[in-house]
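Values in this text are rule-based calculations from the coordinates and carry no lab data. Note that the structure is predicted; figures quoted are calculated from it, not measured. Cβ atoms are built from the backbone, for glycine too; each structure is taken alone.
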Structure 1
């Protein structure tokens with residue numbers, strides 16, 4: 001049973017240094033249509049509507065451009081892809097954010113469980129840290145907006161020293177970029193130069209960016225164009241222990257395992273052996289005897305939070321290095337404590353890569369990315385000239401440094417572990433309740449819920465059905481994401497400041513949305 005708040009009062013969910021202040025006030029919560037109820041306006045709200053926890057923060061009144069005008073400009077002046085990727089039949093027009101909450105232009109409040117695609121790490125406009133982050137940005141803006149590495153300036157060096165301290169030896173050399181795609185593009189170039197080899201291997205269903213080069217690393221038709229791209233890039237079978245041909249009930253490093261049977265003796269994993277066998281087939285048939293690199297996320301992001309058998313990355317890294325390649329961990333979505341057990345996702349696999357790429361949560365949404373590598377790889381790359389005009393911008397470094405401080409002071413990694421484990425455990429109970437939930441997986445606040453037609457077939461739930469549940473969840477006040485090769489996985493990757501009360505609200509909303517769907521269609 002998930003906690004349901006009183007209709008009209010409850011604890012304020014503003015978190016200040018790990019404590020929760022009791023607050024009594026009007027609770028706002030959504031009608032199925034998206035309109036807001038208020039105590040003063042509604043005498044008898046629907047009894048089955050999940051309750052949104054109150055919040056003491058009051059957003060500013062929206063006074064800017066009309067929704068109609070924004071949409072007109074979006075169609076005429078923004079690139080057409082913005083219309084294609086816009087979520088929801090009736091788009092959400094976001095106005096303001098506060099920690100785990102977002103408000104639209106009409107004043108409706110939403111629990112943000114997607115964090116701008118796993119990007120808002122410490123919370124929207126953090127109330128206690130905002131002053132610190134803003135002060136750091138303002139201080140830097142008053143002194144120096146921009147310079148580059150042709151000069152020496154303290155924000156770059158303060159930040160890179162601090163970031164390097166979070167990584168194990170020998171990962172200590174940092175190249176700052178402006179996005180994850182840019183970081184992965186640079187890492188691929190560095191790998192090829194360092195090894196003297198060309199071919200790169202990634203996992204099917206992976207996403208590593210949309211630039212002309214990283215498009216080759218990405219293995220999802222939705223992000224491909226009919227042009228020459230990805231020369232030298234190859235894919236091996238994704239070791240998906242739920243939807244793949246092999247899997248069992250003790251394969252992955254997660255509080256929740258698949259519902260598939262497992263007959264492996266203790267200490268062995270047949271699924272892992274089979275997927276490593278597929279990789280060996282790629283080595284035997286698709287690439288030269290020497291390769292440049294292997295890219296993988298510790299847990300897939302866009303691919304739908306897919307987790308691999310526990311030893312898959314360790315075994316793969318060994319095989320790649322035997323063939324002259326370097327191993328690259330794409331931590332764009334899993335880094336900075338999001339998996340809960342470790343600050344970096346690769347640490348949960350007991351491996352140390354040769355390069356780590358990162359972005360998104362690195363600066364809580366401020367544009368920044370990075371490649372971190374070893375002195376040996378960096379020395380190979382130093383044979384030529386590499387220059388990035390905006391990489392290491394003084395203001396970006398000041399903000400990213402403050403974000404790292406906030407992560408430590410707020411204990412966001414521990415929050416990810418505690419709240420994420422609770423969410424996974426409760427979602428697994430829903431999986432056992434609903435035939436259309438095939439799998440619940442992840443670690444910390446990197447969570448995927450894979451939807452299926454039925455558990456026996458494990459075939460993806462059709463897009464129309466996914467959209468129905470997705471829209472209903474939004475209408476009740478929760479924003480989540482979608483992913484997977486077939487768009488069949490709900491992605492839960494909130495700011496790492498959410499509370500157990502927030503989790504209970506989401507669980508109640510999601511349960512209601514599933515109940516509504518099943519009632520309408522079964």
Structure 2
């Protein structure tokens with residue numbers, strides 16, 4: 001029997017992450033119970049990469065049997081490590097001003113002869129995090145970033161017009177520039193790359209450089225089974241050369257463009273996958289039958305298509321816990337604060353709920369760039385005493401278990417793992433009937449509710465029904481628990497093991 005090496009390609013890992021990261025880690029952990037060679041390969045630059053991975057291990061989020069390597073870290077460790085030069089707060093010849101409200105990460109401004117020259121930030125352990133350098137007008141011209149050991153890892157040269165990076169230099173641990181990357185300051189997209197180690201070479205893009213590196217990693221492995229979790233890695237993996245490789249493409253999100261319900265409106269990256277690159281993959285995995293069927297209506301059936309839904313892994317609870325120990329007037333959502341999650345829909349619907357049930361409350365757990373907009377909406381709707389934006393939770397089971405119901409109003413999903421997580425502890429989900437996920441998981445009126453997309457009135461009515469009627473909520477809760485059998489760990493494990501091993 002061939003001894004395979006399962007490899008999962010993701011952009012980056014971190015502790016407080018949502019769907020794709022959590023799904024990838026869960027699969028890696030499961031595979032590591034059957035195979036000692038499981039790897040996750042990441043490609044994004046992370047200043048504190050090693051610290052992040054160690055935290056994932058320490059918190060038992062990621063199995064210590066799963067090896068994680070990163071493109072930038074591997075490139076930067078080509079040389080011998082050198083001792084970091086200690087950065088001090090005081091600088092001879094400079095007048096130093098501490099920055100207020102920066103107690104966790106102390107920061108300082110440095111002036112010399114009346115000119116603003118430098119800005120330093122230290123991390124909570126007192127190690128230098130970055131240094132900004134200014135020109136004679138006080139504009140930032142470059143930033144030096146240091147890793148967790150206080151060693152220079154990257155220098156970012158700033159565009160003079162918009163104060164965003166236009167050119168990056170990456171350094172090995174001896175301080176030598178190993179490669180440079182040109183950056184579009186308007187889009188933040190990386191462009192041309194110049195590599196200075198091994199055989200110096202120019203690349204038209206960072207992905208081309210990373211593909212060559214990935215091939216060099218895979219050449220050391222006899223039977224790699226590699227899965228791509230993001231569309232940005234699809235062309236890279238499709239074009240990787242290895243005589244014994246098995247390639248898997250995993251579809252985590254909708255392939256449809258706005259309005260996300262027209263089967264003819266397909267995103268360009270997915271058009272490329274299904275029309276040009278599909279034959280390069282041994283398997284293409286969908287999370288729902290509905291999405292697979294929609295793709296087949298356009299591109300035809302493919303014997304390499306598979307459907308492997310996410311599983312639930314929460315231990316059975318006694319029914320009393322699921323039906324009695326909860327707040328009957330609390331609804332929750334666990335999601336990124338991002339426009340695709342369309343949380344403003346849920347908040348506006350909850351205004352209607354509060355009009356009928358003044359003591360109803362809605363907790364939204366998550367981080368993201370839409371926080372200020374959502375906070376303003378809550379204020380405008382006079383919901384400050386009812387709707388609360390809370391930080392990311394590491395205890396989803398407890399969070400769901402404490403609520404009468406959970407709400408989902410996303411524009412699009414690939415599966416919506418939050419639905420099965422909520423139902424697995426007996427908390428019914430009230431969801432817009434979007435593509436993809438809700439229809440495959442929820443049986444309307446039996447274990448939760450599917451509401452017409454965009455109908456806030458209907459959404460509010462179902463939330464009110466669940467909050468007002470304890471017996472009705474109990475019936476939904478009892479039926480929701482059956483999701484553990486429908487999306488069982490056993491079936492999930494068997495399906496993935498067939499592809500990887």
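Assuming 0.20 is FRET efficiency 1/(1 + (r/R0)^6) of positions 105 and 473 (r between Cβ atoms, R0 = 35 Å, to 0.05) as calculated from a single structure, say which of 1, 2 it is. Derived from 2, not from the others. For relative contact order in percent (Cα under 8 Å, 6 or more apart), the highest value in the series 1, 2 is held by structure 1. For the read-out helix-only ellipticity at 222 nm (-39500 (n - 2.57) for each DSSP H run of 4 or more, over all residues; to 500), a value of -10500 was computed from one structure; give its label from 1, 2. Structure 1 accounts for this read-out.
For percent of Cα pairs over 35 Å apart, the calculated result is 35, so let me know which of 1, 2 that is.
Details: 1: 35; 2: 43.
Working through the options, I get structure 1.
A value of 8.1 for mean projected area of the Cα convex hull in nm², for residues 249-328 alone, calculated from one of 1, 2, originates in structure 2. Using the calculated result 1.6 for distance in nm of label points 7 Å out along Cα→Cβ at positions 209 and 225, pick out the matching structure from 1, 2. Value 1.6 for distance in nm of label points 7 Å out along Cα→Cβ at positions 209 and 225 corresponds to 1 out of 1, 2.
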